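What follows is a set of structures to go through.
What follows draws every value from the coordinates through simple rules; no lab data is involved. If you're wondering where the values come from, they're calculated on a predicted model, not measured in any experiment. Cβ atoms are built from the backbone, for glycine too; each structure is taken alone.
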Structure I
Amino acid sequence: MFTLLKQEGAARRGQFETVHGTIQTPVFMNVGTSAAIKGGVSSLDLKNELKTQVELCNTYHLHVRPGDDVIYKMGGLHKFMNWDKPILTDSGGFQVFSLAKLRKIKEEGVYFNSHVDGRRIFMGPEESMQIQSHLASTIAMAFDECVENPAEHSYSKASCERTARWLERCVAEQQRLNGLEDTINRHQMLFGINQGCTYEDIRIEHMKRIREMEYCSGFAIGGLAVGEPTEVMYNIIEKVEPFMPKDKPRYLMGVGTPTNIIEAVYRGVDFFDCVMPSRNARHGTLFT
């Protein structure tokens, strides 16, 4: 699925073949949180004018409103948002992090309250995969815990061990769902997520563990760009990258600025996303 076309140092140029088209990497994914870019940039604008390759949508927000069951009945996200190119859906794990005051994390998953109406919601690996299967995205992200920086070493290590167990459950559930006749996208792929805060030893140990799950079509580095110094983020990428499979895409979640992207490409990253470019544009600032 992923072909490495050229490498210079750690920087990579590749292409990733999916059921919804081929992605040329490095690639920046526009973030349409609720299946649209806020501010009036339509799917046709993204495709024809901006030449967007991949759009990212948010599992948690779409589950809360309008409901993944509604999107499923409409034929999945591609029909819902009039988009025929690849879509990546995040797992809802970051929203668990950002809704920290409303959550309770257990081995089976996370209990939290909706930011819209306060209703009690449970989401675990199986639920995340089921929602993303309803959305019928091209790439689904594994359910994980994004730990706040700074965090205690012991908590970060225990969290990573749980995230690895959750990944095993995500793999099993996606395999089951992709085998069902009424699944819209039976070729949906799964990316695992590396966590470990800013602890090099935990990051490397976690990456070594999750890369053994060969079912995963790619791997992400999560839990960065959440307040730590930029130099720390670059250092973690450099430490983790040698342990990431060479024949699968690498995705740095939630990054970022033009400078961050160039620096991360230099360090071997292929996929990026961030709300910041469209958020800034809505308030009158453009990158050229």
Structure II
Amino acid sequence: MNPLENNKPSLSFEVFPPSSKATIDGLYTSLHQMEDLRPDFISVTCSNRQLSLEESTVKIATHIQNTHQVPSIVHLTAAYLSKKEVDVVLEALHREKIRNILALRGDIYPGRPRSTDFLYAGELISYIKAWDTSFSITAACYPEGHPESADTLDDIYHLKEKVQAGADQLITQLFFDNELFYQFQEKCWLAGIDVPIIAGIMPVVNKKQAERIIQTANVQLPRKFLAILEKYADNPVALRDAGLAYAIDQIVDLVTQGVSGIHLYTMNQAEIARCIYNATHSLFDLKSQDALSIL
């Protein structure tokens, strides 16, 4: 997968496996509603339930490719997978002709025994590449630094290890300050990390979501963003509109500055993806840009 095909920025979405049969039907409805938005790919996160990866993530990714003809990326987390389990998933992906993987270490849960086969994402990436070089691997990166990194240099060093292990592109954790992304991007270039870096954008559209980000995300919240949360905390419609506008403003700036791509964390909500697509799709439309250049 090449997000810079034809030198245009990519636009992609992320979805997650729902927790029940009713909500998985809702996800399939959302995917159908997103189909005409023509994303470059859709990534599917790991299930947080007891279902196997094949029953959840792989099944949804297969549905995306076969039903909607959109390339899918399957998330694999190193922390709790054995080599045997990875082999089973890779065989399933090979069988379903899915060739794209987002390889992560994954969150660590206190009291839950970790796998000893893969301690870091780089080890999982190397294993997948040795298993089959035809897999295209995406890795995660953190514009504001991984929370467990000692400092920025340590974080960039480990990120370069993932690229050297075989990562073909990077997708960032969500962020709300574009300047921090540009600083991170420059540090990557100086370190010789030359793979595409796709910006992960999450529109904040409700108070509960905003509170969860404030409590759990290791990201800086700019004054402009905090002002939106404060002013519209008790006005759900205004908060949704302002949150979408903030994300759109981020995307316009990033694409104008030549970002490799935008990865939209959709929360499985097609209306969010459509709203942002309607406001920004011309920025990703190479034909429109070519037509304008002729005028």
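Taking Cα Rg over 2.2 N^0.38 Å as the criterion, the largest value within structures I, II is that of II.
Once distance in nm of label points 7 Å out along Cα→Cβ at positions 60 and 84 is evaluated on every structure in I, II, the highest one turns out to be I. Comparing distance in nm of label points 7 Å out along Cα→Cβ at positions 12 and 220 across structures I, II, the highest figure comes from II.
Here helix-only ellipticity at 222 nm (-39500 (n - 2.57) for each DSSP H run of 4 or more, over all residues; to 500) was derived from just one of the structures I, II, and that gives -15000; the source is II.
Computing mean count of other Cβ atoms within 10 Å over residues 188-195 gives 13.6 for which of I, II? The read-out comes from structure II. Suppose mean count of other Cβ atoms within 10 Å over residues 52-59 works out to 23.5; of I, II, which structure was it derived from? The structure behind it is I.
Please state which of the structures I, II yields 3.5 when distance in nm of label points 7 Å out along Cα→Cβ at positions 116 and 260 is computed from it. The read-out comes from structure II. Between I, II, which one scores greatest on FRET efficiency 1/(1 + (r/R0)^6) of positions 28 and 228 (r between Cβ atoms, R0 = 30 Å, to 0.05)? That would be structure I.
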